[in-house]
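Just below sit the structures, each encoded as structure tokens.
Nothing in this text is a laboratory measurement; each read-out follows from the coordinates by a stated rule. From a predicted model like this one, the values you see are computed outputs, not experimental measurements. Cβ atoms are built from the backbone, for glycine too; each structure is taken alone.
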Structure I
Amino acid sequence: MDLMSIFNNREIAVGIWGAVLFLLCLIKPTLRNSFAQVAAAFFNIKILLSLGLMAIYIGLLVYGLNELGLWTISQLKNTILWSILVAAVSLFRITDIKNAPSYFKAAIKDNF
């Protein structure tokens, strides 16, 4: 399978820069220690449980949409990218509901 048929140039560039930054984090001792602390915080059971439940929810949605003929395997890349870049960020911004009276209106605007 050709990499260019799956990812566009922008996505490949972001992946390359992400790999460079990740390697930089592993090479520099101060960044490595900070990266280790961030990784340890990420693997907290509460965060993993939230992300796991979100993944199950998205999986059930994809399954249902697939059964209805509204989702195909060609949309897998976009579904994964959306899950990481939009759904996960929205999940962790959910605590803003208490503080913002028009949270849902702002969230809908943010998604467009």
Structure II
Amino acid sequence: MRLTWRSTLALAVVVGLIAFLGAIVVQKAWAQAKGPADFEFAGGAEGKVVFNHEKHSAKSPKCTDCHVKVFKMTKGQRSAPKMADMEKGQSCGACHDGKAAFGVKEKADCAKCHKKG
């Protein structure tokens, strides 16, 4: 079989298109595996709280470990968790109980979530 410049060009275009589409699929899969972007809560006088999905999912890789059981999966506006609820083992306090992860009741641990400035 003899390749002409036209058949070579057509083959190059097809291979390039397949590579381009493959890169798009890989990029979307990577973005989904990484999880949503960080988000912030005002945090009151103690300072803002930045929640990092990637850091938390490294500890518990199944989305349903937190979502559905503890948190609803929502897009857009989020209401800040309340410390009183966390101290009762709700919201972040479901894991941040001093056993599974550092607790929410000790004053010395506040700066682990709350950042001033």
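Here are some notes:
- Value -11500, calculated as helix-only ellipticity at 222 nm (-39500 (n - 2.57) for each DSSP H run of 4 or more, over all residues; to 500), assigned to which of I, II: II
- Among I, II, which structure scores highest (criterion: Cα Rg over 2.2 N^0.38 Å): II
- Origin of the derived value 5.4 (distance in nm of label points 7 Å out along Cα→Cβ at positions 20 and 44; candidates I, II): II
- Read-out distance in nm of label points 7 Å out along Cα→Cβ at positions 12 and 84, computed value 1.7, structure in I, II: I
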